[in-house]
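Trainee: Multiple structures are listed underneath, in structure tokens.
No value in this document is a laboratory result; all are computed from the given coordinates. Here the structure is a predicted model, which means the values were calculated and not measured. Cβ atoms are built from the backbone, for glycine too; each structure is taken alone.
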Structure I
Amino acid sequence: MSALHVLPLRFHLKASQPIYFPPGKASNILRGGFGRSFRSIACAPDCRSPAACSYRNQCPYASIFEPRLEDGPSGLADPPRPFLFRAPHLDGQRLQPNDSFHFDLHLFDLRPHITAYFISAFQQFVETGIGPAKGSATLTAVSILNSAKQPISEIFTNGVLRANVPAPPVELPLAAPESVIHSVSIRFQTPTELRKNQPTAEPPPFSAVIGRLRDRISNLLTLYGSGQPHFDFAGLSERARSITLESANITHQSTSRYSGRHAGEHPIGGFVGTIEYSGALTEFVPLLKAGEWTGVGRHTVWGNGQIEVWTR
């Protein structure tokens, strides 16, 4: 069974001016600012639209931020982006000059020049202004994280990208563990929407959760990893339907994002809270554990669908 690999990075910053992250907006602010800066340094000056650009096949911005597939697996005309943000701890925070803060970035495209583009784009973005008040900051360091999400080395410090520092990705094995698992608790830490217009107060069946995780992990592997995995798609779906929902304590959390392309606010809310499932869960545990890094459901690139899993 193949494994998914992710390069987790932590960006360390220091505020130069007051910075405000409105509730539920931190990841959206980071993604939007990164996109603008990334395009300014990666795209040709005369590019009006990456979708229509004759150089899009060679453009790192187009391949990372606005990927498109002319052919390929069904349903991947708008493929998943090979990155996501983790910044829920910044929601609602007001930072003053000299305050230190950080956010995490999970990269599934492991090519070294992609990491360099992210660092360069964020260095430019934070210096030009973050959030509604456009308060500036300085990117002080970028750390590589281990599987426990703890910093192990710095690949950027004192304004210099250290090309000679090893950047080992975290391996997310997809083979079933040897121990038998009969119960899992999943804490949905950020708003989660498994499908568009899902019922706001209805806990999802396990088959819906595992189906979205299976498809997301399969797509990331196919597009950015070792290739399409040999999942038993039909069998996994059938066996997932036998898992019992034991308890749920969830609420709906409303939030939205601003889209410059469509000039308006768009809802990206979903449920948060904890759900417990029971049954023959052993084969599903690797997908659930990988989901702690990939997120599940819609809007994961903005940090939605962040989960934490306990098994027994």
Structure II
Amino acid sequence: MSMSLSKYIISIIWLNLILSMPSYGCEQLDDFEYPVLLLSTPFDPKETKANYVYNLLALILQKSNDKFGLCKVHLIGRKEVLKRLEMNLQHNTLIHVTPLTVTEQRDKRFIAVPIPIYKGLMGHRLFMVRRSEKDKFAQVDSIDDLKYFIAGQGLGWSDVDILKYNGMSVTTSGSIKTLIDMLAYGRFDYFPRGAHEIIKEFKTYPNDLVVLEPYLVLKYPSMTALYVNMNKPLLAKRLTYGFTKAVEDGSFDVFFNTQPRSVQAFAHLKNRKIIEICNPLLPAWVPLDKAEYWLTPWSMKIINKKCNVID
């Protein structure tokens, strides 16, 4: 028997073994041939193949097949508001998993998979500013300098508390489009957004008076995690196992570094002045000391203080 034929037979046997294994953590539903993990996100899913979290979960599940059996992720093809997503997840209706920003309040309602899915990219904030005033930020060298400017943020966003904790002035409103319009007409001075989302938002909400600020990045620990229902510890264990394998064998880095929005974000982060601040809302368990989980290592000031209590 040739070596290639032997490898083929072994692969077939292995595949049949995986297919015959019970799937732990996922559910066998009537409408699906295989056990599934139902995903919805707070973003418009559009094409499944372009959805970052969908593709990441496919990788994580593939990495966990050896221990937990076959499971496939299925993306619910409709846009949901964040509050409804959290309600569905809490009551175990319609979805099994969703990505959420980690907070102590969410930890009381759900189980978090303890690895940041965006490597902390959301905590690298670039600024939308008025075209006529972008060069004013060239003189900013520290958080004390930035305090002279007023930030805009969404009403109820956790970022509002983070910025205020660090002594910064914030104006709030109800939607991204409204905030961009307010910025354009001078209601505040800059609109910090995640490095991986700002370019898409410029395209979605174009305004000739607003541009990308070219000099700064505001950096603070922010973790988006996969959250599951509180009564599904086995699913959380499976996702943690698969995600950890993907980190350790390098496949997560390959995945992350080839995502279009990651590539765009990296390009805009180069050669910028970093202003690092604390996040008082971050739970103590967040693994800031695990450099392999993050885009760049955190300073010892951030790792040691963690800012868990607002003064």
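Trainee: For distance in nm of label points 7 Å out along Cα→Cβ at positions 66 and 98, which of I, II scores largest?
Mentor: Between I, II, the highest calculated value is found for I.
Trainee: On to the next question. Upon calculation of helix-only ellipticity at 222 nm (-39500 (n - 2.57) for each DSSP H run of 4 or more, over all residues; to 500) from the atomic coordinates, which of the structures I, II produces -10500?
Mentor: Structure of origin is II.
Trainee: If mean count of other Cβ atoms within 10 Å over residues 34-41 is computed to be 20.6, which of I, II is the source?
Mentor: II
Trainee: So, one more: Supply the structure label, taken from I, II, corresponding to FRET efficiency 1/(1 + (r/R0)^6) of positions 122 and 138 (r between Cβ atoms, R0 = 25 Å, to 0.05) with the calculated value 0.50.
Mentor: Computed on structure II.
Trainee: Still on this model: Of the structures labelled I, II, one was used to calculate mean count of other Cβ atoms within 10 Å over residues 130-137, giving 14.9. Name it.
Mentor: The value was obtained from structure II.
Trainee: Comparing mean projected area of the Cα convex hull in nm² across I, II, which is largest?
Mentor: That would be structure II.
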